Structure 1
Amino acid sequence: MTTFKCEGLTKNYGSLRALDSVDLSIEPGRIVGLLGPNGSGKTTLIKIASRLLVPSAGKLEICGMEPSEKTKALVSYLPDRDYLPGWMKVSELVDMYGDFFADFDRERAQKMMDSLSLDGKMLLRKLSKGNKEKVQLILTMSRRAKLYLLDEPIAGVDPAARDYILDTILSNYDEEAVVLISTHLISDVEKVLDEAIFLKQGKVVLHKPVDDVRQETGMSLDGYFREVFKC
């Protein structure tokens, strides 16, 4: 069954059209880059899939169902901003996720925390911005979801940590799941992507396997993106 599907998906904010008749289909077991400049509709698409927004027209389906309480249990969402309570300890956040999500793997979370030397006794607000983002990503990827929605997951971390985070994404998602990564840092994530989606002014202008893009254009995905979206 197709994990992620859009048919004529449209979202208006008053007179502004953020998504314009988007048609997409993503099969299980794929890591997909959702790529485009600011204002292209990436976050809007992710928020509709997360039930934070409703479409103006068309539909979006996750495992054959429109966003609902049932799909909420299938989706693990990482927003593009801090969202966890800073007064909680890291270990308390792990406990909270374990209590709230039936598919949360505490052992997986602890292993990743240990690998990054994150102290469970630390208050979240005492951590650096990069370490906060690592905690949020670990919690997101420790669920055994069918769809992972990651909005700018590596924007706030130093380059040395990006490879670890991308390896974490690669090694901690179910092979029957889809990982959808929205990011501006294309050169960093390109190596882990199976497919790329280019969004421009709310429309899909490309959806192809990354290897096909390289073969057809003779360019890296990052290079081709710069060509398509150059000012």
Structure 2
Amino acid sequence: MTQLQKINEKEPILSIRSLCKRFGSKIILSDFQADLYRKENLVVMGKSGAGKSVLIKCIVGLIQPDSGSIRIHGEDMTQMSLRELQVARRRFGFLFQSGAIYDSLSVRENLEFPLRRVGLKLTAGEILQKVEEALDDVGLLASIDLMPSELSGGMRKRVGLARTIILQPEIILYDEPTTGLDAVTGREIISLINRIKEKYHASSIIITHDNECIRTNSDRIVLLHQGASYVQGDYPSLLAHTDPFVKQFFL
């Protein structure tokens, strides 16, 4: 590894500084700060309504922040043109709470959709290979020709995850990945998140209140409170934190 590569490994691939967003008189984000490093799972936690979903939408440019910066490899996404932002978004994958798969398309067609949308010049065989690999990664290769109505909630979530990783994004955003799942299926998703990180060397921001997901998947944690980064650290340090507000999240 070269010296330059060593330096780059220590630099954040995503850096959020002084991020602020309000709707009318309601302040949602106020001076939020966070960094995301290569092959890292960063968990963002906080109470309901704390602004976690707004943060995610700001990161991918669905909501324009009032001030602050969101830099990916040093380039500020808040200052990009629409065309530049569309290119930058290709670095991201997004797993929605519901999985957000298209009910009118088969599993195969759901995974083909992002490949065709970005205009990759792939043969039919290359597309099938990518679809099968992504489904195999989430343990659903045998379900390739099923319709969403034939899938359980956990299977729909895994199809959504397969569609998220099929373009091999550099950064994956998980919005409450275990919400609505039973304990066994939730643990399967938690395990998949770590397996995908190892295989694709992806960096992830995980929005969750699931303590097992936080304990198992987090390399670092940011606690969002009153719009700001209230405290940051790894799981053991926050578990041992003496602040009563922090302690309530780890009971």
Structure 3
Amino acid sequence: MGKTAIVTGGTRGIGAAISRAFADKGINVAANYAGNDEAARRFSEETGIPVFRWSVADYGACESGVASVVSALGEIDILVNNAGITRDAMFHRMTLDKWNAVIATNLNGMFNMTKQVWDGMRSRSYGRIVNISSVNGQKGQIGQVNYSASKAGDIGFTRALAQEGARMGITVNAVCPGYIATEMVMAVPEKVRQRIISQIPVNRLGEPEEIARCVAFLVSDGADFITGSVLSANGGQYMG
């Protein structure tokens, strides 16, 4: 019987590429999304992947949402914590609301989702968790104190939880994408985009499918000995 995965933020951008990559490998995928019903509908029609709407920032919604997925597809073997938001501002202009919104989704959301699947993974002595962090969680970024803090927290979460899961057959890893050619990045002005590219040694943006391949490897049998790892996929932009 095939494995079952949840990909949060799984209907657009990097998440959509991960969902597709999993489906191509025969994994039963549930793609979670928070609010863009039209994009989710199109994604599901194009791929045949079922979509489920809830906010990862809401613990109760995660509890009921994961229960719905389990009812439809079976127990969860793989979780990809990909959902994330930005609320950029220089720190002297950053409001408490902008801080709280980013932390609630990007960091608390990882806790909210992982709690729903952890006990089941422990009881079955098997699980694969991949957390999508960011190059800016590794190096920091001006105007993104909230985002960088949340993504750095994702890395700490990964390394600590990996130690708890290791003897239970559960691996926990993180992927830190650099600048990827998603809708959000492609929507920025051309001059800004070229300035970003000039800072990337490979001289281009990454593709969502390149991040999806990293995630697909980390949940494969070939990565059984890898846990607590932070995989940088940023075209050489940061090598720390």
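Looking at distance in nm of label points 7 Å out along Cα→Cβ at positions 20 and 180 for structures 1, 2, 3, the greatest value goes to 2.
So mean count of other Cβ atoms within 10 Å over residues 76-83, computed for just one structure, reads 12.8; which one of 1, 2, 3 is that? The correct label is 2.
We did not get these values from a lab; they are worked out from the coordinates using the rules stated. For clarity, every value in this text was computed on a predicted model and none was experimentally measured. Cβ atoms are built from the backbone, for glycine too; each structure is taken alone.
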